[in-house]
Structure P
Amino acid sequence: MAYISCNNLMLGYAGKKIVFNLSFQVRKGDYLCIVGENGIGKSTLVKTLLHLQEPLGGTIDIDDGLMPYEIGYLPQQTIIQKDFPASAWEIVLSGTLSKCGRKLFYGEREKEIARKNMEKMDIWQVRHKCYRNLSGGQQQRILLARALCATSKLLLLDEPVSGLDPKVTADFYNLVKELNEEGISVIMVSHDIQAIDYASHILHIEKKNSFFGTREEYLQSNKCKLFQNAEAVNYE
């Protein structure tokens, strides 16, 4: 049984379809990497999975005990978000909002969840510092800790290493892989070809002929070779 099953999805906006017949699954313990050309619909898929917009066709089924609010989300950062004037502690603690119910304030339970996740991400020591004064790597660890406060089942990461230097990028990938090995399913949207090295499954989005399969199957496909060549050209 899968956490998420998407069947014949049609994605788009303002009534305009940009992706047709997209089908894939995410099961417990999976690590799905979503790749594709810029503008092909990766961000639209993220919004659709988060129920921020409706698909233009097809179905999304959530099962195996996963509730919609149990998807921990790490968004792609904007310049404004990187300059957010709040403490690291405040940002991480906000990830427990779905657990507060009708309470007007965070309780000891929510604070303990935030503390444990900050310690897990090795950022407890910066809890009182302003988010915008921290390094890019620390900011991503804070956002990952926030996402973990919402879930112990499924993380959805949208371009999480964008703008990070190679060492911080490698550290972040290893951190996410460790979480996956602990049993948390991962969906990572990325333009970085290195991201597929950590995944168990790949979704390569195209307008009408998307690929979904294991990493090994993808590495043998023509789509992977074309994607690698395109990334090499962009890098040059």
Structure Q
Amino acid sequence: MVHRIARVLEVFGTDERVVSVSEVARRADLHVATASRLIEQLVSVGWLQRDEDRKVRVGVRLWEVASRASPTLPLREAAMPFMEDLHAVVRHHTQLGVLEGEEVLFLERLSARDAVINLTRIAGRLPLHASSSGQVLLAHAPAELQERVLRGQRRSYTRHTMTDAKVLRARLADIRKEGYTICPGYIDERATGIAVPVRHGGDVIAALGVVVPNDSSARTVIPALRAAALGISRAVSH
């Protein structure tokens, strides 16, 4: 039962916020009657809610419980003042990501109305090889995870996405040496991602990144990005 409920809840993502019962059943690989019964139970406790057209979405109660009990809450709270200061300088996107499996999971994102395009969403994910935050986390990940990513299939978003294993391995070494990565046009050719590590003690626990226009001024934000990451690292260590 628990596994079936988990499959139902995992149907909902950043791009699938409202879903029909039949679509939930299809994506969760459940019989429609089973999916309908589970949905009714989840609606009754507020974890899901129905719209007027009978489609379902995540309920406020589930969001409340998840947000209040999230293990990432202390990191987000420590990071937010520094992210706000950095965002005032960058005036585009500032984001915080952590390693989750073979992806980067974004915990927070600050943006602006006229900011450059950015695929990142709060609670959204991107592959480690293709994003600046992902590369930083991969560079400091256990060797077995690095090798698994280097041996696996790596999606190409644009002609600039780093998919060659040899080139990516060299990039990871450079990140450990230089303390940052810059990814011009990797996800969208109009945007550049730049990220640096956030540390707790000697361990990298997160990546602080910005997404700015893909032009000659992108590198100018690196000092401010590093200063903000250092501030977060100090805050989480106290």
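Every number in this text was worked out from the coordinates using simple rules, so none of it is lab data. These numbers were taken from a predicted model, which means no experiment stands behind them. Cβ atoms are built from the backbone, for glycine too; each structure is taken alone.
One of P, Q was used to compute FRET efficiency 1/(1 + (r/R0)^6) of positions 47 and 159 (r between Cβ atoms, R0 = 25 Å, to 0.05), and the answer was 0.05. Which one was it? Attributed to the structure labelled Q.
So if we calculate relative contact order in percent (Cα under 8 Å, 6 or more apart) for every structure here (P, Q), which label has the highest result?
Numbers: P: 28; Q: 16.
That would be structure P.
Assign the value 0.25, calculated as FRET efficiency 1/(1 + (r/R0)^6) of positions 63 and 143 (r between Cβ atoms, R0 = 30 Å, to 0.05), to the correct structure from P, Q. That value comes from structure Q.
Going by distance in nm of label points 7 Å out along Cα→Cβ at positions 119 and 167, which of structures P, Q comes out largest? Could the numbers behind the result be given before it?
Values: P: 2.8; Q: 1.7.
Largest value of distance in nm of label points 7 Å out along Cα→Cβ at positions 119 and 167: P.
When mean count of other Cβ atoms within 10 Å over residues 111-118 is calculated for each of structures P, Q, structure P comes out greatest.
Identify the structure, out of P, Q, from whose coordinates Rg and Dmax of the Cα atoms in Å was calculated to give 19.5, 56. Let's see the in-between values first.
On the way: P: 17.9, 54; Q: 19.5, 56.
The value was obtained from structure Q.
Tell me which of P, Q gives -13500 when you compute helix-only ellipticity at 222 nm (-39500 (n - 2.57) for each DSSP H run of 4 or more, over all residues; to 500). Going through each structure in turn, the value belongs to Q.
Given that FRET efficiency 1/(1 + (r/R0)^6) of positions 199 and 215 (r between Cβ atoms, R0 = 25 Å, to 0.05), derived from a single structure, equals 1.00, which label among P, Q identifies that structure?
Going label by label, the one that fits is P.
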